[in-house]
Each structure stands twice: as structure tokens, then as C-alpha cells.
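Scrolling down, you'll hit the structures one after another.
Where a number appears in this text, it was derived from the coordinates with a stated rule and is not lab data. From a predicted model like this one, the values you see are computed outputs, not experimental measurements.
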Structure 1
Amino acid sequence: MPRPKKISMQTIADKLGISRNAVSLALSNKKGIGEELRQLVVQTAQEVGYPLNDGQSSVSAPVLVLVPERILSHEDNEHFLFYHDLIWGLDSRLQEEGYSAVLVRISIAQEEERILPELVQHIDYQGIIAFGILEKDYILKVQQTLTKPMLLFDSYYRDIEASAVTSANIEGACYAVHSLIEAGHKRIGCIAPVNLTTSHEERWFGYTKAMLQNNLQPDFSLCLLESEGFDRTQEELSAYCDRFGEGDYPTAVFCGNDRIALLLMKELDKRGVPVPGRVSVIGFDGLAMSAEADPPLTTMAVNKKALCTAAVEVLGQMLRQPESPVVRCSAAPVLRMGGSVRSLA
């Protein structure tokens, strides 16, 4: 889906032939420029459709970024490592476009009991970004209770009518599995707990699409598609490997994220099953630690910079036109080759 046309501070700067910093100073009502130029900037902003609040830029009211506490904690190291760059990349892009961001931790108890952050009662804010894998019921509570525009970032729920920016999960997974097929693999498994996140569900769709496009039927005996929770992954992977005993493992497995892929490689190593000698493994996310694995993991690396850029563009459109239709944008991941896939061709 094409992104909405972006109107940014740079648009105003280019129109007036001044620096973007001068525009930022003018719209945030800071010292450093004359009043005549300030008024000209405000007038131009109105003409091009840049969002203003009482004659000033919307930077005067921050964007709330709701972040699940579990992905800010080192106790969940894999999620922390993945989301850390996204959080600060998003904050940086918001600042570049003249917005300020307030990160709000949402505890597990708040999610479970659907308690909104107290902060929303005490500050003025212009929009909300629901970051990462917040519980569905919690997002619904936010949407139904708070009236400001809300963007879902990195994850979404198909039956919640809200704009979202995510990775291109179906296309990325399809590309990954195509690469395995081109390497000569046909017995390809898929491990993606579709009951936990929409991202895993879409990556399963991408796996299925690639298999059918190559006249290969997905073999459910080679797949693991449900999970009792993120804390049960290692146990469930052990049970998955138990299916095969000393017998016929799939020649390759596509995993719904790098965390699953790395844990699968660990489980296979414990059983003396070499990667990629006997089983090739490919992941999705592009965690830094994946490149340090032995062997380095081949993975579909999420384009974090593109995700953050798209999120700020879509949010800007929502703030300028609160009644605009729901949009869903995606950023294409990139195949990052490691040493965990071997060619059978």
C-alpha cells in the first residue's frame, strides 16, 4: 500500500528557502529567529497542511509511545535486543520531524487489568503509538477510551480498525522459503506460533505461499504452529525434535523469528544434529546476536530505519487529517546470509 504524501518541516524549509532548524525554532516558539520570520513560517505551515496547534507546531504536545515493560527488560533479552534499536530509532525520527515523544511503560499488570497510564490524565498529548506486542484487549481499551489518533507499530491485530506500520512479513517469509527451495530443499518445516502474534501468522502465510508456488505441499508433521507462551519455546522445540527421533528431520526449517531459530539450533546441537550439515535453519528479524551464532544465522533482517520512517510519516498524516481512512504500511526486510543454510542443488 503506498504511503501517504509526507508534509514535513523540510517541506516548509524548502518552500521558504531557509533551514529546517529555523522552521523548528519558529514552530516550537523558541528563541533564535525574528517574529516576522516566525509568522511567515506559521503561515506557510498552514498553507501546506502541516499540523499546527493554536498557532504553533504540534511539537508543543508530545506523542505518547506505549511500550510493554517486558521488552524494556533484560529479563527478556532477545525481545530487548530487537526492540531497543526500534525504540530509539523511532524517537530519533520523531525528533527530526519536530515531534517530541514520551515513552510510557505499560506493565504486565496494567495490560492484564487493562489499566491506562495515569500520565494521560495529567498532560496534553496529540497522538499515540502502541509499540510492539501489547495485548489485544489493552489496545482496544486505549482505542475506546482515548480519543487521540493511535498508530500500531511493528505489530497489529487484523480485527482492530487502526492504522499500522509493520515489516512485510508475508513477502519476507515467502522470499526466505523461496531461497531454501532454490538451494534444493523440498522437505521444509515451519516453526511460527500463529496463535501468539499476527507477525507469526503472516510469516506462516508467506511460508505456505512459497511452497504452493513451487508445487510443494506444506507438511504439517514438519511444522510447529502453536505455543503456550513465549516462556515455553525451548520446551516446545524439544518436543518438536522428539517427533523425529533418529529419523528423518526436515532438510530445512523456516522459523518465525531469530529467537526461535537460535533456540532450535541449540536444541539440534544438543542432539548431535549438525546445522547446516543435516538441517538448514533460517530466521526472521536480523538480531545482532544472530550474526554471532555458530554458525551465523541466515535471516530476513527487518529494515528498522524504514519502519521508523514510515511510522512517522503515517502518524503525521493521521495528525493532519484525523478522519482519514485506516492505512497499513509495511517495510520490506532484507535477506542476510549466514552459514546456517547449505545448498542441496
Structure 2
Amino acid sequence: MAVSLSTNAIKLYSLATGQYIGECNGHSSTINQISFPDPSSPHVLHSCSSDGTLRAWDTRSFQQVFSVNAGPSQEIFSFSFGGASHNLLAAGCSSQILFWDWRTKRQVACLEESHTEDVTQVHFIPGYDDRLISASVDGLMCLFDTGGDINDDDQMVSVLNVGTSIGKVGFLGEKNQNLWCLTHIETLSVWDWKDERTEASFEDARSLASKSWMADNVDYFVDCHYSVEEDRLWVIGGTNGGSLGYFPVTYKETRAIGPPEVVLCGGHEGIIRSVLSGVPGQTMDNHGIFGWTGGEDGRLCCWLSDGSATSQSWISTLALKSDKTRRKGRHSPY
């Protein structure tokens, strides 16, 4: 399990025990995304940063093994691997989308007319290796066909206008034909990217979640989780005091955000920034761990069942507290 810090370092912990393993150092500015993108190379971690670099790390030696640079004064907010030949690395930058052939480290394309502001998300669509979705602070989601020569004129397939700054997107539904979208003003929408239409729009998503949560009010959203097996979507909302709820989202015939099916409380003392977990009703492994959360309080919390067959709550059994003094308040949303 990898965790990015405000010190621009990446720390590694055991997913099962929380034991500290080591850290990777090299970025000189805010780390915006980290992931293990290739299941066949589970020891290779990738990261991108506002220092304009995208790096790969060998988590066995904690050494950098790969790096590309977006250029002077550029920031990289997101990245994704894909392409018809599985050789493309796409990066969302300051109003640009850059493409490299990761095998040669050679930049092969730059899209600079599709977005006018920071590109917060890029995702190759699972099952459609040559299709890329981008999302931006300009409120647009763009769909590209990356087969052949990549350019702004010929490869853009469609544009979806959300209307406000986009924070996160992800895929759901049969054959990943739908996508969910969370914005920086805490709205939620579900789209059919193939048919270029909105399935559901929750402009008052935070208010709906708060009304369904009798114990607390939702101050912000962290992420969405989707269960392929159950074909269900949850939006994850948090409080400034450090609690978290998993709210079921109905977006087909009936459109609603229901009461939280999982509540995580008692571990954090501030805003929670990241979640690594299963979905309600499931644990991540045979240790009974539901998931991990990281917050602005410098804590990394592990959540286990409280032992009740009917309880919706989970308790934090391990909290790793950073010795570093953490910045208070909410920082840049991407």
C-alpha cells in the first residue's frame, strides 16, 4: 500500500498489518496521483506531480526506475496507461494532454486545444483500450480515439459539458458504458459516454446525503465506489470532524441518494482525503479489513468490523500518526 505525503515523499506500508516498509523520494512538489497500474508488475508504483514529472518506482528497492518530464512550468495532475497496443501513457497537465510511448519514453502527441484549464483526470476506458476520457477544471469531459495519429482535430469523438470544475471520474455499468463524475462543488452526475447523454444529475448531492444521514452532515465527497457483481454505486462523503459514510446512489428508474450503508468514525480528527476499501458488505482480505483511509490529520487508519452482524459502523483498530506538523484546512481540490 502506497501513501503520498505533503512532504512530496511516498511511504509504503503492509496492506495486511500496516507495518512501515520504506519510502520513495524524488518529487519536488505536490504528488497528485499514485497507482500500481500493471497487475503483472505488482512491485512497480507510478506517481505524477506538480513538479512536471511522472515517475515509476521499484517498491522492493525504493528506487526510481522510470521518468518522463512534461516540460518547463508544467504540472501533471493525472495519468493512465492504455492504447490499442498498450504502449501509450497519457497525462493530464495544465490545459494539455500529453502522450508518451512508455516503452521508448518518447513523447508522441500533445493535445492543447481540447481544454482551456487544468486537466484533472485522464482515463483509458476499461475494455476500450484506444478510447480515452479526459476531464478538466473547465467543466468539460472529452472522449478521444487514440488509434492512429493523435491530434485535436481528428481524434476527438465527443464532448460532455458538466458545467463546473471536475474533480474525479470513474466507470460503471455493463461494459463500462457509463461513467460517474464528482465536481469540486460537490455535485454528482452519471453519464452514458457512448450515447453522449446524462443518466442522472444530483446538483444537491451533498444535501441529499446529509438528509439521509441522521447522525451527521456531509461536508465534502471523497470518491465513488462501484460493485461490478452487484451493479451498485456508492458515493463516499465525509465530515470535517473525520467521519465517513458510504451512500448508495440510485440512478436508473428512480434517482436517489440513500442512507449510509457503512459508517467509519472515530479514527480521524480532520478531513479525509483518500479511501482504499472494498464495498459495503465485503472485506478486502481474509484478515477482516474493510479498508484504509488517509487524512489531513496525518493519520492512516485501518478499519475492521466491530463484530456486530447488523451494525453499519466500522472501528479504527490502527492509526499511524505522522510526526510532521500538518497544514490545517482544505487544500487545492486537485
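What the table below lists for this structure:
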quantity: Per relative contact order in percent (Cα under 8 Å, 6 or more apart), the highest-valued of structures 1, 2; calculated: 1
quantity: Comparison of 1, 2 - label where Cα Rg over 2.2 N^0.38 Å is highest; calculated: 1
quantity: With helix-only ellipticity at 222 nm (-39500 (n - 2.57) for each DSSP H run of 4 or more, over all residues; to 500) derived as -500, matching label from 1, 2; calculated: 2
